[in-house]
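Please go over the structures that come below.
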Structure 1
Amino acid sequence: MSPSPNGKICTIIRECAPGDFETAVLRSRPDSDLMEFRLDFLDPSLLTLERMRRWVALAGVPVIGTLRRTPFGGRFAGGAVQQLEMLGKIGGAGFSFLDVEVETLEAVDSPRLTKIRHGSWRLIGSYHNFRETPSDLQSIFRRILAVKADVVKIATLAAGFADNFRLLELVSRARRQNLPIIAVAMGDLGAYSRLVAPSRGAMLTYASTRAGQETAPGQFTSRDLKGVYGLNGIDADTLFFGVIGHPIGHSLSPQVHNHAFRQLGLNCRYLPLPTPSLQSFAPYLERFGGLSVTLPHKVAVLRYVDGRHSSVEASGAANTLVRRENGLWAYNTDLDGVRHALRGCLHGSPGGAVLLGAGGAARSAAAVLKEAGWRVTVLARNRSKAEALAGDFGFEADSLDRSSRYSGDLLINATPVGMSPSIHESPVAGEGLRYGTVFDMVYNPLETRLLGEARKQSRVVSGLDMFLGQAARQCYLWTGREAPLQGMREVVLRQLSGNDE
């Protein structure tokens, strides 16, 4: 797919060796609408006009030339005068923009700036703050305008979710004044601004070539911006959903739900919303069409809802918020996920089950087994916690270290034991697996040690079925449409196999 003529994905090329730099340019072309060449990552002796001209031509998209000085997050150790001299020497290479820090533009006398201001490129005056988002962004905006930059760029570290909206408001002001602007809230808490700002009028959003090549914290890869989030299709009418929790870097929900929205033809996007403080995020809950809720907020979020579905009453926690006309409602679709995973077991006569764990996932499984009339024994390392959970549902309880004494129709692992990277662990020894069906809620890896050992004599169920079942129910609650379950499964399988082409 060729770059959009109006696209806003700017891929940053920051390789240190010429061969690697050139390769990165070529590989980035399919997913890039612009590129930024971080020239400060190269040895100054490599910054020749001929080489720059060749690389700009290879890019095939507008290119920003940047020689970021060390005090402002870059690697160029020279001073302001030397920086401008070097940029001036490669000005004929065909760059569409030059990015120069406002501090440099303020420090150098007017005659030295003439060549930078009046070249064939447009001048980006940039301000960076890797510590915080200052309280007075408007004064920084005016400061950059004062140095006669063509484009205002402000990149600050988000200390809280509110900083996203402060920068987005700055974008709106600039748009009303018809002033080009780039505004970025850096860091994990700034993900919202990176994905939303272009649709509000920002000139671009920055992207890395691949994970681990970020030049600022919180950058997405250009492939994810284009393939997962469909950034260039986001507009003022896009309805946003997302996942709140901390940490959420491991979550596959953005890939799964954005695939579903795309297949259903909906102008919706699902965003990662790292939320270390639920209290600070709470004022923004109703800005979203709905949210997934993960640890550690599944119980605390109930303080902020207007209604609770029976699934929440049964489990004592929520993993889904749905915005309705009468307010924000909480659901727990983990119960739907358990039902989906165990659909081959629950439709027959009730049997006997052993449930490993006493946390939130175990509680969801317990609620489903209770409604189906099963006899259940809860096993946990902490016997008192097992007894507390069992007592809520009228089940039996015991210690996990006595698991070899038990057998039955169904074993459910609702603990994280065996999850990547601890893939060689299992909550139950192989010789103790005497069950008709073994269900492991862990889905990374797909084949846990528990399932591998159980497969010899039991029917096995992967945690992938539960994950997809709960996600499909979320999709229905948010959109009223049945989720494309098979496509969602394929997305997860590609991600877990490391093949996300």
Structure 2
Amino acid sequence: MRCSFSLFITLIFCHCTIPGESKNAFDPTTLTGGSVAVLSTLVFPNQIQITSRYQPNDYPSFIKTEILDLDLSEPVAYHFTKNNFHVSENYKDDLVLRDVFPLSESKIRVLFSVSSRSEWREPISLSIQRPESLGFDSFSGKEFEFKFPYPRYIGSISEAKGNITSTSLLDGRILLVGGVSIAGNTVSTVEIFNPETGLSTLLPPLNQSLVGMAICTDSSGFVYVSGGKTVAGTATTNSQINNRIYQINGIDQTVVELPVLMQKRRYGHTMVCLPDGNLLVSGGQFQVGNDPSAITNDHELISIQNTTFTVMSSSSNFPINTFFQFVEYDANKNKVLFFGGRDRLDPYALYSNVIYSLDVNTQTLTASSVVMPTSRSNVKSIVMPGGDRLVLGGVMGGGVGSRSIESWNEGSLVTKIHGFTTRFKNGSSIVPFSNSQILYTGGVDTYYKSGILELYDHIEKKNFIVDTMMDARSEHTAIQTSRGIVIFGDSVLNDRRVELYGKD
């Protein structure tokens, strides 16, 4: 024992005196690196961890980029070669391992060649064997399993309809309110779909048939819907634009029309449930007409407790009459952000590329110092890790759908274009797929209805067609759930079935 201990000290001393300053100390191809490799079980007594950026609910988009980067917990990347990696047998001809090389001492890049395979259904396993230069105590091997989502039917809603006002309840069920039947009539139906069971439960209906309501959920789980219109097409009388507000309790399954009305009838407006229990409604069409005079630029606060409304100060007004804007409430700063919008019904309206911020405390509206690259209405904004807010979809001048994928970072005051969707997607639904990925579902591609599922990956800054839905759909709804993306509805498709795009 005493002899062995002396030998160990000698090895350490010799290693420290070996010249090789220009070489990486952990490169096993050099004498220096070889010495480190021999002693790796002593240098790294804990198991080396290898991780990927992909979370369990992510789509494994490396099959599209053909690049997979892996992070190591210790600086031993130079020990790993292509020979240490193996793709599972079921994909060996579709996902061919091309090369493995270090990007740094603690990051590996794996390159693939991917076939033109149209469907990815079964999981992919990528196994990493221990390099001979690493002791078993330092690394015993690693296996990644990447699962793919796929579409299938999971249940039905009560009737065939589209343009449904929907939201997720706090318990994960989905609330559906109103919409348009395949006969072209608005409906008063209120129902709750359970994605776990595939069953839908009818609640008492609204007191009127409506489409295009604004919706929000308060901290207690009460859902409020307001405004909308009673006809599927263009309103021809003011009475077809609604000024009522309903409160829906998903637990007690009650639907109550509130005794307070909005000061103005509103369609194409937005609504936010504020922490103090008030509702903030903004913009929208309040009377018939195709010119800007039919659209309002004001905001009003609805007090649920006092059953009163208050029109906010004119300092909060939009500079132009605005509807079909997107709204986001920032609870940390008690402010409301507005993205996009237009000033009239006419397709050749003035479209907005300005980001507005409404301070709820001071009732003042300010515009961001930077604007979005594209002017459009009906956009969707989704917050990404790192502070970026994606601004997606929508309609541009002439009623043409926008393909632009853009972001705004409030901290750095920068807007960017990250690319364009492969096709136009009028009437599509855009929904978070995971923390860093967005899914586009269906829509109208110029002249025909689409069933394409397209994914945008904000880490890769790339978008890909990943699959197709069970049915081509537009004017439909897609909502993120714990099981995946639940998709339902279409204004002309005579089908009540609900589909899921998710993993097992």
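FYI, it's all coordinate maths here, none of it is from the lab. The structure presented is a predicted model; accordingly, all values stated were derived computationally and were not measured. Cβ atoms are built from the backbone, for glycine too; each structure is taken alone.
Worth a mention:
- Highest-scoring label, criterion being distance in nm of label points 7 Å out along Cα→Cβ at positions 282 and 450, among 1, 2: 1
- Test item: mean projected area of the Cα convex hull in nm² calculated as 25.3, pick one of 1, 2: 1
- Structure (1, 2) behind the derived value -1500 of helix-only ellipticity at 222 nm (-39500 (n - 2.57) for each DSSP H run of 4 or more, over all residues; to 500): 2
- Structure responsible for 47, 40, 39, with Cα extents along the principal axes in Å, for residues 202-441 alone calculated and labels 1, 2 on offer: 2
- Origin of the derived value 26.1 (mean count of other Cβ atoms within 10 Å over residues 330-337; candidates 1, 2): 1
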